[in-house]
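K.L.:
Once you scroll down, you'll see the structures, which are given as structure tokens.
Values quoted throughout were computed directly from the atomic coordinates according to the rules given, and no laboratory measurement underlies them. As the structure is a prediction and not an experimental result, all values here were calculated from the model. Cβ atoms are built from the backbone, for glycine too; each structure is taken alone.
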Structure I
Amino acid sequence: MQIFLDNIVFTIQKAGGVSAYWYELLSRICNNNWSISILNAQPGSENIFEQKIDYSKFQCICESRIPKRYLRYLPLRYKLPFAAVFHGGYLRISPQKNILNILTVHDFAHERKLVTAFPRSLVNTIQKAYGIRRADGIICISESTRKELLQFYPATDPAKLQVIHHGISNDFYPLDKDKLPHCSLPLHLEEKYILYVGARKKYKNFSVALEVMKQLPAKYTLVAAGGEPWSEKEINNLNNNIPGRYHIFPIVGAADLNVLYNYAFCLLYTSAYEGFGFPPGEAMKAGCPVVATNLTAMPEIVGKAGLLANQADAASFLEKISLLENDSCKQLLIMKGIQQAKLFTWEKSIQETIGFYQKCWNNKFLK
């Protein structure tokens, strides 16, 4: 098989879950002795994952002179050879009928009106609908996403869908607590801190996390890592609600993030909607207890290895956090989390993806 992979996703975000997924696919698929071509490569990219790619391993193709901020919304414009496999990094497919289109669907946040406003949300929804209709095979990153796809697009043939979970990076693992780890962040690790990782807007419910912290005893501090730039309004909100009880680390490398997971009292993940959810998986793999919502993909990823609240409100999360004061309960959750995280490896995810390519290719070209 000749495989063509579209790297336009790296022009859409500087970091993020979709970029992490695409990077892991690229870094592993080149070891399978297949003909791999890359469309829309960007040496010198601002994306933190694309910066790590060695493009000398691939044939790189410039798809079009159209600026990528527009090209991302268009079907593939490059003519592919007969029976080629095209897998778009973000929702794009080829209009050719004599090739194999593979689409990965991450979530339906736009359809739920949870993210960007009109008109961008409409464009995203139209593009996704077109891709779902034309794709020969569709990868859903969770069973929750698969069910949503059939809910929003009931005419879709379930036979062309396959759930392939993401993996959890090997950057996260339990540390030897008898040795003080190197950490470049200005934080006393002996603090009793609640860890919040990632974006804070809208359905991520950071305001709920802040309310939880406001109601917790003063011995608890908040550590917020990553996410979008902090606004003056957000900082004022922290100062008004939990003055002197927070640390903000907008940019955190994997090694430091692993330390944060290892020494946190727990990860508080207040998001009400996820297609997969990397932070809970990373936390479990690092031996950090997880407090999250019992919504969308969270019960699928966390299973019985975390404390899941049925409502995304402060009272529900406070009840779960209080259970962790029992050290036996906390240690049991840590052990369960480490075992649960073993279910999600990138090796398994990429091998299942390659197997899906082959299955779909056989169904289309060998019948």
Structure II
Amino acid sequence: MERTFNSSRRWPLVVVSSLLIALAGCQDSSEQQAGAEQPPAQVDVVTLNEQPVDIKDTYAARVSAFRTAEIRPQVEGIILKRTFEEGSEVQAGDLLYQIDPAVYEAELASAKAQLAVAQANAQSSKLLAERYGQLVQSSAVSRQEADDAAAAWKQAQAQIQSAQAAVKSAQINLDYTEITAPISGIISRSNITEGALVSVGQSQALATIRQYSPAYVDIRQPATTALKMKRDSNDRSVHLTLEDGTTLEEVGTLKFSERSVDEGTGTVNVRAVFENSDGLLLPGMFVRATVVLSHRDSALLAPQEGVIRQPNGSVIAMVVNSDNVVESRPIEVEAAIGSNWLVKSGLEAGESIIVAGLQKIQPGASVVPQERGKPAAQNGEGQ
């Protein structure tokens, strides 16, 4: 009785185990079938095309005045008045300071008087020399006396020239009492006031005039870059970014490059000229200058979001081939141009790289590519 009872209890256990195994097998079969029926991932791609490209770079630069003139006295004296407003625009020839002219007016009057005396003496010497020249022919005077009279006349002529030079010098000194602007531009604050004594050769300038329009921008470039730009680029345009991050609308022009390299920094100074008609560029201001280093008639640009940098430093891109299968392609890039990378090797025109949906795919996977920026329906029609 006991043996029969144990056998009858084992039958339900066998049946339950069989049912569980059958259910598990059905479940695995369902999962495999579901996985096999999962559709290919949809990804955004960009098809690469050759296009002309300017390779640019940006450098720190500094603005300097087109012309700068320090105002200094040419004669000594007391400043009677200042005729300009500090920080205003002045024109070449405008009166800036007036030095007391009294001493120099007196010197000019004295020089003119000396000239009159010399001219009178010369006239007397001339008449005497002419008279003696006639008398020597009749032996009324000796040859020596005639020669002395002729020499006195020549000496009187030289004294006239000396007196004329003294008058001119006195006139120049008198003119220097009016200190005028040598160039047009914006004048600085005045370093002296009325009543101050100024002298020739003093170390302190009275004021400084700077010409702001046009303006220079000095760019420090590595010597190798300057050589490359000179060899590979005919574009002389320069674009500026100001200190506050805004871009200057005006475009400058490269005008000058030094022929020597700074031994300490290995850089070359390149100078650009900007018209600066709106006066935004001020001397001493730091800016960022962008210049064209070289030009490519045909180049491939790959969007940066489609370029993947590996931990070992290599660069790859996920390419969709003609069968809509993903390939991992090692590539080389040269420089960043806007939001793209300039491709050196590894990709060709007409190939499509994935720029969105990278997290959903892996090499060898089938995908549904959609050209970025185009509607899905339009993309389907083109496939």
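K.L.:
For which of the structures I, II does the calculation of distance in nm of label points 7 Å out along Cα→Cβ at positions 208 and 344 return 4.5?
P.N.:
Answer for the origin of the read-out: II.
K.L.:
Computing Rg/Rh (Cα atoms, Kirkwood Rh), for residues 192-247 alone for each of I, II, which one ends up highest?
P.N.:
II
K.L.:
I've got another one for you. Using the calculated result -0.94, -1.15 for log10 I(q)/I(0) by the Debye sum over Cα atoms at q = 0.14, 0.19 Å⁻¹, for residues 120-271 alone, pick out the matching structure from I, II.
P.N.:
Working through the options, I get structure II.
K.L.:
Just checking, which of I, II has the largest value of Rg/Rh (Cα atoms, Kirkwood Rh), for residues 40-199 alone?
P.N.:
Top value of Rg/Rh (Cα atoms, Kirkwood Rh), for residues 40-199 alone, among I, II, belongs to structure II.
K.L.:
Determine which structure produced the value 1.03 for Cα Rg over 2.2 N^0.38 Å, calculated from the coordinates; the candidates are I, II.
P.N.:
Answer for the origin of the read-out: I.
K.L.:
Output the label of whichever structure in I, II has the greatest value of relative contact order in percent (Cα under 8 Å, 6 or more apart).
P.N.:
Largest one: structure II.
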